[in-house]
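Bear in mind that the values in this text are calculations on the coordinates, not laboratory data. Since the structure is predicted, the reported quantities are computational estimates derived from the model, not experimental observations. Cβ atoms are built from the backbone, for glycine too; each structure is taken alone.
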Structure P
Amino acid sequence: MEVAPGVHSIGQRKGGRVHAYLFEHGRSLTLVDTLFDADAHVVLERIRAIGRAPADLNHIALTHAHRSHLGGLARLKLLSGATVYAHEWEADIVTGDRLAQPVSLRPLGPLRTYPFRIGLAVGRPKHPPCPVDQTVGHDDEVGPLRVLHIPGHTPGHLAFHCAEPAVLVVGDAIATWPKLGAGWPGFNLNEGQYRASLGRLAELEPDVVGVGHGEPITEGTVEQVHAVVNGGV
């Protein structure tokens, strides 16, 4: 669905109601994250539904290197030739040279998220590896987006901010599935870093927040984000 002019939310049930976000800017497209399925069919269907072709996809930016967000990357890279961007800490996970860092197996939070905890522990399912063309960090630019380094969930976790329209894609810093909250309980590798990052995101007060798991926040956005920061949800 279009969550703001020229900004499209693309979701699927797999990967924990995972979402990706497609930005139109002129004749070019920028995609943040690539969903779970390796064939990228959900993303490709959306690109075609808005009258565009895979060749229009020029930039693919990654919030972090967990399978739910990397599944379609290699396929989309092959079809589009897009430049792939990630933080340097995440890059060798994207290329398949290192496994993503596991989290504790101690049960925390909704049981529906527990299979993903096990998946991180055993490194399964693996994503099709893909080269990273350019590493990026805080205040860099990818297409129409400003890069924000928000460590905590992972050391190289990134968010992406579009000033006009005011859309902020936060990856797993905030979740709305299974419920609104500060990500999934127990999945942040560094809680101190995470809380500091979350506070910085809230200061931007966007109109729309694109989350990694669950539907984007499009109404009462500022209030909901501040409630998450303050521990009210």
Structure Q
Amino acid sequence: MPAYCRANAYAAFANELPRIDTAVGLFRTAFAIARHEQPDASVDDAEQFVAELAETVRNRVHTANTDAKLAHLHDLLFDVVGFTGNVDDYYNPANSYLPDVLRTRRGLPITLTLIYKCVAERVGLTVRGINSPGHFLAAVRAATPSEPEGPRAWMYVDPFYSGELLDSADVCRRIAETTGLVADNPAQWLAPATHRQWVSRILNNLQAVFAHTGRERDLFAMQELQVLLLEGSPF
């Protein structure tokens, strides 16, 4: 059993690891992180909310056209519901906790992208996380599954900035502005994140915040989850 992480959070995290490579497993694993501080948070209620968002989009769209789905998805998530980045309190741990992000509609790029993915895939879109330095993004498949991969097969979305659509050059400029880095190979900045990388980055963000604010026990708790993620379920 963990020495620092709340036991039910640790157990919930471990129980989801066998299916972390699915969208459901990713969502539930990330949600379990928040249960360290919010033991009574209900993942079932959170999934129901995501399902209701997707159902609203499906009821609006009467075509298989990707652009139509995206237009209604973005109108609902960003204009009606109001998901956006928490620019005023960026380093608040709540921005990494899915229960809080779903409640306040404010979060980090990585948690907002996760919610975006889970809603979008329920309406038939294909979404992956982009593990770019300093600013996590979504990529939506623009081409049909029968079309070959290529530079125009994917479009990039920034849920932190209310679903702004970007091309690859825009992404590189945004990362350079955010981090000060210069890309020797811009393609490296557009690499998709595995679900384990996705969760690991959420944990890294929390560890950085807790280290900066002197919350050592919470820092150690996130480190325990990080080890569990790397080594696999102990149960």
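Here are some notes:
- At a computed 17.2 (Kirkwood radius over Cα pairs in Å), which of P, Q: P
- Label whose coordinates, when helix-only ellipticity at 222 nm (-39500 (n - 2.57) for each DSSP H run of 4 or more, over all residues; to 500) is calculated, return -16000 (choices P, Q): Q
- Computed 3.9 for distance in nm of label points 7 Å out along Cα→Cβ at positions 117 and 133 - originating structure among P, Q: P
- Answer label among P, Q for the case where relative contact order in percent (Cα under 8 Å, 6 or more apart), calculated from the coordinates, equals 23: Q
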